[in-house]
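Colleague: Each structure below appears as structure tokens.
Any read-out appearing in this document is the output of simple, stated calculations on the displayed coordinates, not a laboratory observation. The structure presented is a predicted model; accordingly, all values stated were derived computationally and were not measured. Cβ atoms are built from the backbone, for glycine too; each structure is taken alone.
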Structure P
């Protein structure tokens, strides 16, 4: 193995739109915010009525919404919730009772339309972002200048080093992959960026990446729970975020959310959403994606074709991104939730380490003054069917032949008809391709490899035990002799490098050199800020853990590559 070398480029990128911020689609959207909210409301109502043909069906849908919303307020209230929610829901209930007592059918329909408009209008206003140029510039400056100052103060000596420009965030956050293709296509079509999601820090991180690469601001769905925290609320409101409330499962809200996303994409707004739907509670790369917002990319492409936007340069391009951390602040609470819920959809209270601005500030201070790095891997761009595209925006199949994606939206030689079943299938196909690309561009850190190796050794040592019994093993059973660990680690490392050479996975530059040094780097960095470390050397120099749940969490990052057999 060769010595360490950087596989990322530190450079300054020019803006891809030289005309400046006023040319950004998100600016136009914000400038006409009231008009856009009205359009979203009307489109959502059209969709809802299409799904509920009769008056009775529509009333039943609204009653279901009321029931679920009242349950949400009771079981899982958030500080960011409007104070008048209960009063609003009660008023809707009373108006539904008035409809039941009305005999005139026309009056009933008018009352029902008014109720629907008020509910959807309220949802639209809640979801809608409010991008402001001045606040965007300020937020960008705070992130870039403030964090860079911390970085210089930690890496250089003396008080005056805080004013140094020797180090930038690109020394800490490494951007790799298909950067130039992304910048090229952002000039030609509409980008849908779909990152993996492990931490609440992801939203700020990906916003910085977009700005650093000279791309126009993206609109993106941020969890409404983030707006409970003042620090995040400021950044989210400044950077084009629209609000996504994962507690709301009713059809009225979900249709409004999808209408917002689809219409914004149709207007040429570059968009970002986390298709996993929420942070990965297990620590694994997402295997099954939420199809709701993802389907809006398919729909928007079909509508653009219907409008005559058929040039390859007006297409919608999907760009997978993986975010790679040594350490996830919320890991202890996330893995507890995962083990408790076992993937089931239930109500649960958001309660993790990101509960206050103070705790976030403390974490950021630690992160930028310690040695742990982050890697952001940009994948190859695809069309909405999951076919790779070239820098000209042309799609090609797995045999390298150019194909016309418009044909996927044509039936019997006629342009373009809506077919929900067909578009659902396209969404499923796209989700599978995104997951494949996640695994291909995922970057293996030494910390991931160390955690993976250690946990699999324990699994094989106690092969008759299930996961939950392994996680309850006594302390004396958790010691792995160093030489045994090293042998398995080196075996897995060799396989990972073979996969990397075949283009099946990415690797950190710190995965080269002497094996003992790679192991030391992994042990130093894995879960480095947790009070109980997932992996350490004991006084004898053997490998053990202070928190088996956390070891399992960080091990999960390499699940899905069939590496277990090399341990």
Structure Q
């Protein structure tokens, strides 16, 4: 059974958010061109006009391609006003709804490279429904590319759709594409990576199921101005050679505020690695630039109980934000589903790593035999080179359903882009279970939150209790009578009522803290474990919101 990007309404909605907003933005800002003015009469006796130099090319030549040439074309494109896509879809495609769109499949006998001895195969996504913005696809050897033309004949249309309405249609482009690879079994080409909707894409490591997504870029997320969704408008896919275990993709990015050139090098494996180079050229100033944005879902979990009855103890694609600081400090921030929009900021200079992880891999903690949240991949961003000063921003959005992606994390450089600014970011993406993130320090294995005070007391209390489990590392080898000392930082907006440390059955340590909230401001908590004046755990972070 293959993993399909469009197997559920939730998947379609999570990818469609960017496409819908981008479509509405384009419709709202489209302008009708003015009629051309008549040309002035020509005087035969007048001297010849000075020759006007040709405008710099805003499109790369597929026959003489290089990443530098693509970058130059995108830089030139950013120097002229933005032009919204003009592709017009045939009416039968415009009329597709959700139920119709999900009945359109790429034909297996049309799979690109299926009859060649290659480790990769490619299929395209039909445009329509939420994905009416199309992208062009080129395939070549890295220096010369040819356009890959798609039509309705490349797709299968299941009942109740009438295939005769679609099979003869020529497509101006496709909604996106996916690459297949024998990731879990040598006899099955299964999905490895999928690009679909705006600049969204997602990948898998071995034995994973699709979960969180990435984006090429985030513009003005969680600001006072409207969020902008840049989109990949063209892809240049380098055809791999027999035996090659990597594949390279180049992409054009465009939006009202900027144009960009992207390079992706994919290496499938137990953890699939994608090396990214993003060159950005700005038309306008932006309020907030989000680099290497990650998008995920957190509905409820051990520290954030669901308000409705649900047989499942936890529902989430990711359960925490991880940061590795340049000085080696490891930070863990459990995710939550807040009552109102929550923003957290982590200032840093060139972080070593940051990402959204799914640490809890125990099926019994989810009890979902269909979604299998314990198999969702983690995604770590490893910056390459000096990213300078900035911050990692975490956005948590209230949601009442697991169909909505409500978690966003990205890097915000300290320097705000202005019109004419140019930026380059290089980073490595790690998709998979990421067991290698453990080390000699104990990690946060669980965060439990609830009402504080005496459990036998029926009187309402404003106290809040947090129980944090630390597991693994050398601290787990300490004898039961070892003196482990917690370090708990509480801001002035709260009062620490009690803290204590206890040994967990089977190893590990439990930190208990009880707090009283003193005002309505969010309470940013920090805690870690020490032994013999040495830090023996990562740092637990938490934002406690609500009123006292």
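Colleague: When volume of the Cα convex hull per residue in Å³ is compared over structures P, Q, which one is greatest?
Modeller: Numbers: P: 175; Q: 195.
Looking at the calculated values, the largest one is Q.
Colleague: Something else: Assign the value 5.2, calculated as distance in nm of label points 7 Å out along Cα→Cβ at positions 76 and 332, to the correct structure from P, Q. Don't jump to the answer; show the numbers that get you there.
Modeller: Working: P: 2.3; Q: 5.2.
Among P, Q, the structure yielding 5.2 for distance in nm of label points 7 Å out along Cα→Cβ at positions 76 and 332 is Q.
Colleague: For which of the structures P, Q does the calculation of helix-only ellipticity at 222 nm (-39500 (n - 2.57) for each DSSP H run of 4 or more, over all residues; to 500) return -2000?
Modeller: Comparing all candidates, it corresponds to Q.
Colleague: Oh, and also: Can you tell which of P, Q yields 0.85 when FRET efficiency 1/(1 + (r/R0)^6) of positions 236 and 300 (r between Cβ atoms, R0 = 30 Å, to 0.05) is derived from it? Walk me through the intermediate numbers first.
Modeller: Values: P: 0.85; Q: 0.10.
Computed on structure P.
Colleague: Upon calculation of relative contact order in percent (Cα under 8 Å, 6 or more apart) from the atomic coordinates, which of the structures P, Q produces 17? Mind showing how you got there, number by number?
Modeller: Details: P: 17; Q: 11.
Answer for the origin of the read-out: P.
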